[in-house]
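Below you'll find the structures, each written out as structure tokens.
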Structure I
Amino acid sequence: MNLDRYGIIDRMKTMMHTEEDLRTELADRAAEDMMTAARTAPKAKGKDNLSIARVDYEGRMQIARHMRSMVEENRAASFFLRDAANLEESDALVLIGTRIKPMRLTGCGLCGLGTCENKERYDHVPCAFNTGDLGIATGSAVSRAADLRVDNRVMFSVAMAVLDLGLMGPDIRIINAIPLSIKGKNIFMDRK
């Protein structure tokens, strides 16, 4: 029987969506799940100093261009070029940043300045708990990506470009950048 004479096959083709057709949507969904995992990760004293964002295609291209300009201006190492190429190939990008705000714990001194009151005089010095919370949130986010089998890599170089551009605002002082890739081969491995 020739089903095509009734136009059934053509209609069925419009109902079918391949993974390639949905890749951007799937990567964005994974990024959003990662953002949720980062937000709900445990925080010191229950204080949330994180900022979490997903960057679209144009934003990723802008960051990659900036990474290249940082190398050209001798403000970054040459491996930023390799990482910029990875970012351009990526399907999504998650940013997780933290504000630097002391937790006001009695007798802490993990920042090296003795007390939170003393640390506040040095606003460029991170609170150990802010960076710890950032690490825990990043771990939760990449664990979620692993659960979804989405390739990812935490990239210092991308984070430095985001910080240099001021994309997350002036109060976000430390950032982890996590590009995602949904391809047949992990683009973040076997790099030159």
Structure II
Amino acid sequence: MNIAVFASHGGSDMQAIIDGCKSGQINAKVAVMITNNEDSKAMQRAIKEDIPHYYLSTKNMGDEDKLAKRILEVLSKYNIDMIFLAGYMRKLHDSVLDAYDNRVFNIHPALLPKYGGKGMYGINVHKAVIAAGEKESGVTIHRVNNKYDSGEIVAQTRVPVLEGDDCDTLAARVLEREHEFLVEIIARIADGDIPLGN
């Protein structure tokens, strides 16, 4: 199975996927990486791992339609079976979602449907969880549709919120579990336990 990873910043989730593929835990390979941030650490990780990588943004493509067309060209070139959004900070064009219907997945650092939606990413999620006095948070992997964080939930895992946690300590605990969990779930997708779309 050929995976395309989309990432905007640090790329630690992408690295976990790469490492899972290299170790044989995931019966797949990261065939291409796409970023909308040419200065992202994710791009540097792709270079270091010798993975084909593309900086594709409206800044260098012109507009949303041209960007989507180029993304589809790249995905076709590498015979992509599934797309994983690993901290990708922009919405995918409907044409990309249509072409890869039910084959686009995202990871979210909370137990959806709580703490999802526009603007709910990264530290914002953990701040909201702490502010609400939740006793647990977690990680959700879901299929992507054209509405933020509302696609079918594929799998969830729970992470405790401990007394004295702030958003940084909670974020670190969730991220540690996130890296393990995404390898577990992508392995199940690659093995056919979790079906891909068309």
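Match the computed value 28 of relative contact order in percent (Cα under 8 Å, 6 or more apart) to one of the structures I, II, and report its label. Source structure for this number: I. When distance in nm of label points 7 Å out along Cα→Cβ at positions 107 and 123 is calculated for each of structures I, II, structure I comes out greatest.
Supply the structure label, taken from I, II, corresponding to semi-axes √(5λ) of the Cα gyration tensor in Å with the calculated value 26, 18, 17. The correct label is II.
Using distance in nm of label points 7 Å out along Cα→Cβ at positions 115 and 155 for the comparison, can you identify which of I, II gives the largest number?
If we compare distance in nm of label points 7 Å out along Cα→Cβ at positions 115 and 155 over I, II, the biggest value is for I.
Determine which structure produced the value -15000 for helix-only ellipticity at 222 nm (-39500 (n - 2.57) for each DSSP H run of 4 or more, over all residues; to 500), calculated from the coordinates; the candidates are I, II. Considering all the candidates, the number was obtained from I.
Read-outs throughout are calculated quantities, based only on the coordinates presented, and are distinct from any laboratory measurement. All values reported here derive from a predicted model rather than from experimental measurement. Cβ atoms are built from the backbone, for glycine too; each structure is taken alone.
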